[in-house]
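Where a number appears in this text, it was derived from the coordinates with a stated rule and is not lab data. All values derive from a computational prediction rather than experimental measurement. Cβ atoms are built from the backbone, for glycine too; each structure is taken alone.
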Structure I
Amino acid sequence: MGYFSFVTCDTLEQVKVGDFVYLLNPDGENIAGEYDGYGRIGGRDVFGILADWNLPQVKDQSEEVKESFGGSLHDGSVVYDEEKNKYFSFSMHDRALIQTIGEHFVGTYGTIQPDYGKTPNDLIDDGTWKKVSARDLMMKGREFKALKFSFNKDAKFSDEGPSVRDPNQGCTPYTEDFRYLSEDRYEEEYDSVMYNEEEEHFQLQADSTSWEEMKAFAETLAENPRHWYRHVWTSIDGDDGTMYLNNGVRVVNRMDYWFSRNPWGCGIKKIDDETFIQVAWEGQNDWEYGAKGEKKN
């Protein structure tokens, strides 16, 4: 397995391999150490720690089993066949969980399953299999104590939201991202959300109360409230009379603010600040650009 890492819960910075970092502890002193790139701080596996915090039933299990359950708790998922009342998984990261409640399906998501005559991708698309959060299965409504990383030794678990995975896997990030999307592609990837039953979008008024209302709504969409900005888009009145939608909170030529269920960006504030996504409403094809703006096929 290659490197993987996380984003700090408070300052939204990348935890790089070799960084000295703190894992905020809900039950005592924060856990400190150098991050090794493979989920360990000071020699302790963070997924094993996560299992200890949340799953008393694995207390006497081996560290390997705890790490597997902890990985599932963090961001694992399985699929469920309601008619057959069976759970399936492909990921080896969910091996401890699936051995308890179900079975691994044959091959990969593109492999035809003997009992179905279809691939897992097809079974998910047609609704035969439904994706289920591994965390929901294991926690059964109990409070979840998430992984929260910080560079601040005095940070408190109760003050912060969860850390997300670092898409750059703890390595030096590629910081420029320019994308141009069609309306259909935007809806498919990001999934627009209405502000309320009467208003699809939000009109910002010239007062701080209005700003706080917008921010509070966006926070309800984010796993970590500090990532609220990743669920906000600004509709822009272009110079050519065309309406565009740009990611984030923008001021120049703004019309109103939109919201999406799925976040844009990666969660690292420095990278998100340099990310530009524009959606055009005039039926343009999807365009994807690299750092210098050259068109990619």
Structure II
Amino acid sequence: MISSTTMDKSAAPPTLQASLPLSKAAENYLREMSKTVTNLVRDLSDVRIIKRQVTEFFDCLFMFLFPIGTERCALSSDARYECGKEIAESFYALLLLLGWDDSRSAHTVEKFLEQLPLIQGLLELDARAQEQIDPAAKSIGEIILCYPGFKATAYYRIAHALLLLEVPLLPRIGTEHAHFLTGIDIHPGATIGASFAIDHGSGVVIGETALLGEHVTLYQGVTLGALSVNKDDSSAKRHPTVEDHVTVYANATILGGKTVIGHHSIIGGNAWVTRSVPEFSRVYRSHFSKEES
């Protein structure tokens, strides 16, 4: 019971005390729930450790590839090599933690390291594409250091490379970490071509089976999603195809695995698209038109 004693303003707040008589059934329910939660926490402890290490791996790899604005800018070539080696070793340790054997883990690390120049090259093209479409961008360095769209794309490209190497769990943790940092949700299974740009970015969603060509630009709030959510469709293409040189403006929604946005098209803000449109189209909320060639 709350004490009825009068308290002055400087005194501590009253303490809430109560004794609740529980039925036998309620007591049993609480005991069973307590056991369940305890077991769940125990089962998830390894997952929490992996998640922390994976997010650190992605953050460190991003800084290794693009050390702009960090203390790693001034590293010598030898020191940078040692830094890269530490990242490779942390990746190797993660694979062992997932239960892979030494040989498979070491082979996968080598294959991933071979992909890093390609990943870095694609990201440089992405940064240049961002600079070209954004009049507010003052330099490539500013984009790499400040733009959430670039960071989300970088983490996606790393995760996608891991997914192609059949690494489980890590790709999804990496892109969800980027989702947390940027508000941009790109599934690692999506396929995205070169010179990709996301401007502003908050609320962008790109589904697992989406296929994007080169020179695609998305603005904030764009969804490339599925027409329906059905577990039986997990192996089907559920998300749209966006061909080369397409711009999709803010809060547009494009749905469906059979939906194809033809090359050199523009999808206007707030448009809702569930069927294919031909190349050189202009799609707005109420209609679309095709440019004369």
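Which of the displayed structures (I, II) returns the greatest value of mean count of other Cβ atoms within 10 Å over residues 20-27 on calculation? List each step's numbers first, then the result.
Working: I: 17.4; II: 8.1.
Checked I, II; max of mean count of other Cβ atoms within 10 Å over residues 20-27 sits with I.
Quick one: FRET efficiency 1/(1 + (r/R0)^6) of positions 252 and 268 (r between Cβ atoms, R0 = 25 Å, to 0.05) came out at 1.00 when computed from one of I, II, so which one is it?
II
Which structure, out of I, II, was relative contact order in percent (Cα under 8 Å, 6 or more apart) calculated from, if the result is 9?
Going label by label, the one that fits is II.
From which structure (I, II) was helix-only ellipticity at 222 nm (-39500 (n - 2.57) for each DSSP H run of 4 or more, over all residues; to 500) calculated, if the value obtained is -15500? All intermediate terms of the calculation are to be shown ahead of the outcome.
On the way: I: -6000; II: -15500.
Source structure: II.
Quick one: mean count of other Cβ atoms within 10 Å over residues 156-163 came out at 23.8 when computed from one of I, II, so which one is it?
II
Work out the source of 25.9 here, i.e. which of I, II gives that when mean projected area of the Cα convex hull in nm² is computed.
Attributed to the structure labelled II.
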